[in-house]
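Once you scroll down, you'll see the structures, which are given as structure tokens.
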Structure 1
Amino acid sequence: MATTEDKVWIHETCLAWRGEDPAALLEALMSDERCAAFGPVHHFLVGASLLACAWQTAHHDGAGLSEALAELDSRAACVPGATCAKWGVCGAAALCGMAFAVLAGNAPLRREGWSEGQLMVSEILGAIARAGSPRCCKRDSRIAVRTAVPWFNDNFGLRLKVGEQVPGCAVASLNKACLGSECPYHA
């Protein structure tokens with residue numbers, strides 16, 4: 001699992017980002033040469049993409065985003081690689097829930113936001129499960145962000161966008177479990 005120090009570039013990219021499209025930010029992060037083809041760094045990329053765009057939209061000056069990303073990073077540290085196989089829960093979906101909780105200011109006994117975050121994660125997990133074939137971090141990250149955006153918009157009154165263009169995969173040849181042409185992101 002990447003340490004917080006290994007993820008400085010993610011924090012810096014998110015803090016510098018100006019836009020309302022978490023899917024575009026996710027693509028920028030995943031295409032960075034410091035991003036591995038697969039692995040738990042994708043969990044944090046997903047949550048950070050959502051949180052950065054949502055935070056800057058909700059807090060127009062972006063104040064507090066650095067602290068919010070640090071909190072998300074701290075929470076992400078408990079989600080190891082291979083949670084999809086070992087826990088039965090995709091880490092990308094879990095980080096969508098964590099980003100939702102950070103933005104909402106959720107606490108274990110706080111009623112508001114608790115159910116909504118759980119419902120969002122369940123919808124994301126369903127979408128990822130229906131995509132088929134295990135272990136494609138990039139595909140599942142894309143599905144997670146695109147599924148989460150309407151939940152963020154509805155629950156926080158945001159206007160996050162998801163670009164119309166479907167990105168093509170640059171790492172299919174590295175994934176032995178790749179679905180090939182059955183994957184919507186296969187190029």
Structure 2
Amino acid sequence: MLIPATQLRVGMIIQHQSDLWRVMNVVHVTPGNWRGMVQTKLRNLRSGTQTEYRFRSEDKAERVTLEQHEMEYLYESDGQYHFMNTENFEQIALEADLLGNAVRFLIPNSRIQVELHEGRPMGVSLPKTIDLKVVETAPGLKSATVTNVLKPATTETGLVVQVPNFIGEGDVIRVDTETGEYLSRARGE
């Protein structure tokens with residue numbers, strides 16, 4: 001489906017120069033008395049390379065819709081992350097380069113959406129938030145009850161998050177998957 005370049009948004013997949021690209025950044029620029037343009041940062045889904053491309057505002061881009069399949073993350077071995085399709089139990093292995101920052105949030109037996117284009121995996125789509133268990137953090141200071149003091153905490157996936165002083169080892173915290181920041185203590189855990 002062709003869309004105007006002015007409708008490009010972060011996260012969209014487009015076909016450009018006979019390849020698939022994920023839009024990483026979009027800035028609408030209108031310099032002085034020139035025509036408006038759309039400055040984008042694109043990441044190639046096959047090679048992982050990034051490039052910047054400037055579209056004229058009247059240009060059109062081919063938007064590609066990827067198939068979403070729910071898969072269960074199984075394990076990591078030699079830089080390969082193994083997933084199982086929950087419908088037909090087929091297993092696939094994805095490389096860390098393809099997953100990007102998502103590897104920081106993968107917990108065995110968790111379910112995520114794997115994006116496919118013509119049967120080939122192109123990446124993963126994480127939920128907005130994820131609950132992670134804190135495995136290591138410094139003990140809280142009793143005198144730090146007045147101010148909002150943050151301390152580093154290592155989660156079960158190895159992700160280091162700045163958490164409030166009252167969070168201890170063994171607590172389960174909710175983390176934003178886009179920013180990697182602490183949101184709250186997980187309830188019911």
Structure 3
Amino acid sequence: MDESKEQILVKRLLMKEEAAWKELFGAYSGNLSYVCSRYMTEKEDVHDVLQNSFIKMFRSIDSFEYRGKGSLKAWMTRITVNESLKHIKKRTDFTVVEVNELPDFPDEDDPDFEEIPKDVIMEMIRALPDGYRTVFNLYVFEKKSHKEISGLLGIAENSSASQFHRAKGLLAQKINEFKMSKKAQYE
């Protein structure tokens with residue numbers, strides 16, 4: 001969406017114009033669903049979080065300050081990530097694994113994502129245990145530091161770093177398995 005259209009849309013949103021909210025949903029719900037799906041594995045959870053995110057946006061649009069092209073999308077993404085984290089924290093089976101409970105993985109270089117389709121990589125990320133997946137997403141996609149992640153999730157900073165390292169190890173393992181299976185297909 002270009003800047004002038006975005007500014008006009010924001011003005012209409014501030015006036016609580018119903019058609020503007022429908023336009024906003026149509027323009028951004030796909031992208032925000034994708035953001036949710038990085039954190040949630042169940043479609044119902046993605047739907048619930050997306051719905052809660054739009055409700056939060058509606059209630060807090062008055063506090064939004066337009067800062068140029070992309071600021072609306074960034075604001076909406078931040079709300080969606082925060083709502084995703086809230087949803088994860090409420091789940092009874094969300095546990096942060098302590099370092100001494102983790103299996104050892106060999107120290108891998110950064111996994112090579114270049115050769116693997118994006119949807120396959122996203123499925124690999126979604127298959128990570130909740131704690132690993134959440135920390136990985138916050139660190140990689142949201143560019144949060146381990147200190148920020150520890151504050152958001154209420155865990156120790158070294159637990160965040162450890163879970164990120166373990167997530168990378170699991171992903172590297174899955175990527176190697178994927179490459180081996182592809183290689184075996186062509187032999």
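Nothing in this text is a laboratory measurement; each read-out follows from the coordinates by a stated rule. Predicted model, so just to flag it, every value in this text is computed and none were measured. Cβ atoms are built from the backbone, for glycine too; each structure is taken alone.
Taking mean count of other Cβ atoms within 10 Å over residues 52-59 as the criterion, the top structure among 1, 2, 3 is 1, with the largest value. Could you tell me which structure in 1, 2, 3 was used to calculate semi-axes √(5λ) of the Cα gyration tensor in Å as 36, 25, 12? The read-out was computed on structure 2.
Quick check on the output: 1.6 is distance in nm of label points 7 Å out along Cα→Cβ at positions 84 and 164, derived from one of 1, 2, 3. Which one produced it? It traces back to 3. 1, 2, 3: which one has helix-only ellipticity at 222 nm (-39500 (n - 2.57) for each DSSP H run of 4 or more, over all residues; to 500), as calculated, at -23000? It was calculated from structure 3. Among candidates 1, 2, 3, the computation of relative contact order in percent (Cα under 8 Å, 6 or more apart) that gave 22 used structure 3.
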